[in-house]
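*Asks:* Please go over the structures that come below.
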Structure P
Amino acid sequence: MTKLHFNYKDIFRVLRLGLSAKKVWMMFLGLLVGFAGYAVLTFVAYLVAGHEFITVWENFRLLPFPEPLVFSFTWYAWVIYAVGALFFLCSTLITGTAVSKVTYEQLRGDEFYESKEAFRFALKHIPSVLASPLLLIAFIAIIVVAGFILSALGAIPYFGEVFIGLMALPAFAASMFIVYLLIVLLFSLLIGPSIVGTTRNDTFDTIFEVFSCVNEQPARLVWYLAIVAVLARLGSFLMGLAASGAGRIGCLVLKLFTGAKMADVMSNAAFYFQINLPYWWPEQLRLAFMFSAKAMGLPQMYMPTEYISFNWSMDIAAVLLGVCLYVVALIVLAYGCSVWYAGNTLVYAVLAKKKDDKNILEVPEDEEELIEPVVPTPDPRPPTPDPARVKPEEPEGGKR
């Protein structure tokens, strides 16, 4: 079992814990499934809104975003897009639960815990992962509906104004409670998968743990998650630099014999890898993305060159290399997510020790009951008779 300090020092292990081929591969699969569902449903949303597929492809490639100022969106198109975004979120949360489970078992000393077992665990505990935020949303919705009822009663002449005046303080308290529930909802999405991955809690126990962390350790919760977020972003950036360096080395080696053909193929491959950021993104986020792309030597992510067709073989090679660029990008992103969920597992371990004085890495008592008893091996020799129970043999001829 890993020895923890149970303070901020443990959080800085996340770059090493996240750098695992097993965890990165698991996150890669989860992100691939999530992005695939998101892309398909977003393209469908554009199609039902009356836009042509080729127009959406030319603007967004494989990662479309809604642009209401440029492309009109109907309400049912927004519903389809929301379903796609929720599908991506659910895929990420479920995969994050599996990664947290692998990290938890690794911290307990099991370095060979299988990824398929982790995914089986995550799929079994889907209700705990997804129903926890949904239950919080339901609580918020109930309070909002109560506000609508108060508004309807306030429309009654004379009585309504007086009733609203009487209910002003309770309504303010309810609004404050909504703010509190929104904060808990945010942290349930951030740390909820790691709580399920380490405790096997059901829905209500998971919500209770989130409330407990928010109420009893709010400063450490925010501070530790901020550290993990910075380290996850740093890890993804470093992985991107390493991937860029590897790509440049490969291109230099291939150019020795292919010459200019390799440069032409790479230019066409970059055409498939365009990422068009939406206009409604904050300017700081757009600048950070462009800075990262330039630092990794991939400015074509947002300003690719025009596609120039040379022959059929080079066109096929460009498509294949374009697919490789998407795979590499998902690996870079998967490492950052692996660091994030591995770090959240450590964060919850530290918080559980601080607030409950409980080391979650120790074997719980309920798991000891699951250990199968050792069945003794039967002795092949015949049993020795007990002299006290053996009757004396009667002499021949009957009784004396």
Structure Q
Amino acid sequence: MTKRKIVALPGDGIGGIVLEQAIRVLTAAGFDAEYVYGDIGWEFWRTEGNPLPDRTIDLIEKHKIALFGAITSKPKDEAAAELHPSLQNKGLVYSSPIVGLRQHFNLDICLRPCRTYKGNPLNFIRRNTEGSFDEPYVDVAIFRQNTEGLYGGVEWSNPPSLVYKALMTHPKFIKNFGSVPVEEISVSTRIFSKKATERIVRAAFEHTSKYGYKSVTVCEKPNVIRETSGMMLKLAKDIQKNEYPDIQLWNTNIDAQMMWLTKNPEDYGVIVAGNMFGDIVSDAFAGLIGGLGFACSAQFSADGVGVFEPTHGSAPKYAEYDPPIVNPIAMIESACMMLDYIDDKDKASRIRKAVSRVIEEGKIRTYDMMKMKGSPDVIEKGAASTIEMTDEIISNL
């Protein structure tokens, strides 16, 4: 049989380090695949003026499934300053290659599960009325609309006259900004389409039904952002009423949710939100299960393209450490989500059980699990290296 081909996208910083460990675990679990490496990230921005070359897009279009490490992104002016001299002053503007991937392939569904690992010393605890501590079990699946909203990229500084004239037709713009010189105005849009919003809400309800969660929570701000957040809430109400009447529908404002998730995180099941608020609430819940070293994600399109990545950044300074010290579990769990997606659930289950055993036993812990600051000497102080953690997970398979 022809081996399945997986596009491997190391990216920047620690991306290549954690991706290598995930591939080691996949291989040890018996996943027989050929990894085709693609170019993405900061180095290709600096040398080519494009952090997402067409050749990489072609690879994903051909093979459909990609494992992605991490990228470095910098503000507009810093990015321009780091271009090769031959590319300077040519009107090139940096944009995040992972956002570019999402939009090119319409990876509109993003799933970010946050689940407590028993024995993780970083788990959220709270004081109870008796003066001792509770450790609530968190099992939340966040569905984030991945291509629209504030990350849609429709924005201007010193907006062109056509845009400015359109803005001036709105009474609130006239009242609040009409006297501001146009060259002093920057505009970022928050656009929701009905089709994409309905798709992410329906995906949340389908997941809730399939895996036995009791509720879907729309986490937006419809009392203030009335049109976009309001559309999502209305669609959720319609879908719940007509298709999933046995599933509870909750509505929380993003700001209040940040408070409530540390009061009663065990009450939440599936959460659905737009791009920015989904990003925020998923990182917040990740903090309750140990931080970004444990936060995985999947993003996929309606036509079968899937990209799987940890939600942490590239942490470039850690990429220089030898041996590496970063926690590979988020990347390994992202690889498990890939296995789920291609219906190789047995291997995914074996890997997750191995990760759980390692965490619960507590013999091997990376620096973050030991509550140390990331520095080259953490290994000498008893922390496991990235490779040692991976070795231990493999030994528990």
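No value in this document is a laboratory result; all are computed from the given coordinates. The structure displayed is predicted, hence computed values, not measured ones. Cβ atoms are built from the backbone, for glycine too; each structure is taken alone.
*Asks:* Could you tell me which structure in P, Q was used to calculate helix-only ellipticity at 222 nm (-39500 (n - 2.57) for each DSSP H run of 4 or more, over all residues; to 500) as -11500?
*Replies:* Attributed to the structure labelled Q.
*Asks:* To test your reading of the models, identify which of P, Q gives 19.7 for Kirkwood radius over Cα pairs in Å, for residues 169-312 alone when calculated.
*Replies:* Computed on structure P.
*Asks:* Another question, if that's okay. Compare distance in nm of label points 7 Å out along Cα→Cβ at positions 217 and 337 across structures P, Q and report the one with the greatest value.
*Replies:* Max of distance in nm of label points 7 Å out along Cα→Cβ at positions 217 and 337: P.
*Asks:* Looking just at Kirkwood radius over Cα pairs in Å, for residues 113-192 alone, which of the labels P, Q belongs to the structure with the highest value?
*Replies:* Once Kirkwood radius over Cα pairs in Å, for residues 113-192 alone is worked out for each structure, Q has the highest.
*Asks:* One of P, Q was used to compute Cα Rg over 2.2 N^0.38 Å, and the answer was 1.41. Which one was it?
*Replies:* Only structure P yields this read-out.
*Asks:* So, one more: Supply the structure label, taken from P, Q, corresponding to relative contact order in percent (Cα under 8 Å, 6 or more apart) with the calculated value 27.
*Replies:* Corresponding structure: P.
*Asks:* Moving on to the next point. Out of P, Q, which one gives 21.9 for mean count of other Cβ atoms within 10 Å over residues 89-96 as computed from the coordinates?
*Replies:* Structure of origin is P.
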